[in-house]
Structure P
Amino acid sequence: MKQLLLVGFGGFVGSVLRYLVSKLNLYWQFLSLPMGTLLVNILGSFVIGLLVGVSAKSEIISPDLRLLLMVGFCGGFTTFSSFSNENMMLVQNGQILTALLYTGLSLLLGFFAVYLGYISSNLL
């Protein structure tokens, strides 16, 4: 039961923060890309990379804290389902190149952010 509550609380906080960051879509436009979702996915990738790196090097992050942060918070914060839906909408609107750019940026920058988060754990 404790693990479910940790994941649920982390997911709640991550989801609320994702909602607030996604509001950037209303204010920040670049090539019709959903910038709020892109930013959330990149930040979430960085955070999970950092947490994995720190967890691999020390026991500073307990199993319960990993559940709270990695499964709960990062799971609630990142938005792959929103990402997929936004790509489908771009394709349906005939914005094929924008959908490809959005997918490519999300994958490349997401991978880079996980790597950067992981190597940043060496600084801690």
Structure Q
Amino acid sequence: MASIFETFTILAVEDVDSSSDFYVHKMGFQETLRTGGWSFLERGSLRLRIGHCPGIIPMSECPDHSLIIQANVDDANALYSEFLANGVDVSEPDDKPWGFREFGVVTLDGHRLMFVQRLEETVPQDA
């Protein structure tokens, strides 16, 4: 069976320059490539490709939860503090009954990213 060995999340944005600047300066990503209306960004194993899509409906105006990116982290509190200090729109970390501490970020374009840390307790079987 063929294996999946790498993933990238592709996000449509109105302004690649502003969005890339947000990810780099506010969220600690590195831009690895900028070409033809695209910015390739990485922080650890979270890899984003943001593409210039003029006239799109911003995700902040979409009423459903069609896309939420989840990234597993080793220290949710430290990352939350980093983002908060950088002026990122971030929800407070919350311990969930399924065994994770989670917090969310809303980007300039309204994309939602969840950062989660597995708690020491065992995750319930029905989670």
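A short reminder: the numbers here are calculations on the coordinates, not readings from a lab. This one's a predicted model, so the numbers in the text were calculated from it and none came from an experiment. Cβ atoms are built from the backbone, for glycine too; each structure is taken alone.
Couple of notes before you dig in:
- Among P, Q, structure where relative contact order in percent (Cα under 8 Å, 6 or more apart) as derived comes to 41: P
- Structure responsible for -3500, with helix-only ellipticity at 222 nm (-39500 (n - 2.57) for each DSSP H run of 4 or more, over all residues; to 500) calculated and labels P, Q on offer: Q
- A value of -1.05 for log10 I(q)/I(0) by the Debye sum over Cα atoms at q = 0.18 Å⁻¹, calculated from one of P, Q, originates in structure Q.
- In this comparison of P, Q, the computed figure 0.8 for distance in nm of label points 7 Å out along Cα→Cβ at positions 26 and 50 is attributed to Q.
- Looking at distance in nm of label points 7 Å out along Cα→Cβ at positions 10 and 42 over structures P, Q, structure P comes out largest.
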